[in-house]
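All of the numbers you see were taken from the coordinates with simple rules; none came from a lab. Since we're looking at a predicted model, the values are computed, not measured. Cβ atoms are built from the backbone, for glycine too; each structure is taken alone.
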Structure P
């Protein structure tokens, strides 16, 4: 339920911002303005706008496929608190995935980023720790049954780290990387036994 509410709100604001450049400018994550003008709301607002339809669709489809599983798993394990934990996973995923960019660019007025990718990565990697053997498919290279989630996670982190260091595009790969790491650590912190269960699923021991 929470997943669908997040998707609905994000789509509504993002689609509105497509035709409203002033709204889009106010919602962008600009570390300089956050730091020097104390516009801290930008740590959250940028996750509710997207660059274009493809950006929005990709993020919301990923959230649609993996969010309900993580949300349900949290509720099964933690009861009604699971809903709160899922909201925290998403919101803190937005904020903390942007923290590296904030420190790196807080004196660069020209740096901007937008999109829910950091939070979506947090949800995706919460799914991976909970269900490491489930299949994850690549849209650009469909594989029957998908890549095992644990392997996809390794490849994802390696790719995002490399692309961030390469720095030849306008994608916030650092947000993807740190959002993913946060999703893992947050889920483990909620219940350390998830690590043992993760290992058992992989090894049967």
Structure Q
């Protein structure tokens, strides 16, 4: 593979992203693809420090615009230090969340508007996913799946998470060629089957 491939996995909190990413990792390993798995916010030492600030429940007073800038700052470092170099080396990069999360969570749910898209255009500097896998599920169902302590974003109320979901639906309409949606209320195995089928098509298996 002369050119890398950038795949992102998106969805509301509790949609099963972690489980499906593990399935994707197994598929990549089984088929001998050189792949890198990363996450947002985070992915590099600097970005992980920013993640700790964003998700810390002690930071309840974090202003929405501050939150948006912190996500963009973490993403800029992530793209510069890890994602773009890996793609230039011909690797497959699979990222748990990327810019679509900022659009759904800050632009739509926080009500910050187009400024979120604008600052993230600078943050990603043209690094657009080749494929985004979107796990769609009703927020009431997905939130009930969460176990253990919640981070600052997971702890938001149901109306916030419904707004996040509406944001993802808008993105799905805007980018139908890039975003591949899967009904995440299905069994993990059924979801996996659809995702692996799409990856096989993309990779020419």
Structure responsible for 19.9, with mean count of other Cβ atoms within 10 Å over residues 78-85 calculated and labels P, Q on offer: Q
When distance in nm of label points 7 Å out along Cα→Cβ at positions 110 and 126 is computed for each of P, Q, the largest belongs to: P
16.4 is what came out when mean count of other Cβ atoms within 10 Å over residues 6-13 was calculated for one structure; which of P, Q is it? P
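Hey, mean count of other Cβ atoms within 10 Å over residues 46-53 derived from one of P, Q reads 16.9; which structure?
Q
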Taking -22500 as the value of helix-only ellipticity at 222 nm (-39500 (n - 2.57) for each DSSP H run of 4 or more, over all residues; to 500) derived from one of the structures shown (P, Q), identify that structure. P
On relative contact order in percent (Cα under 8 Å, 6 or more apart), which of the structures labelled P, Q is highest? Q
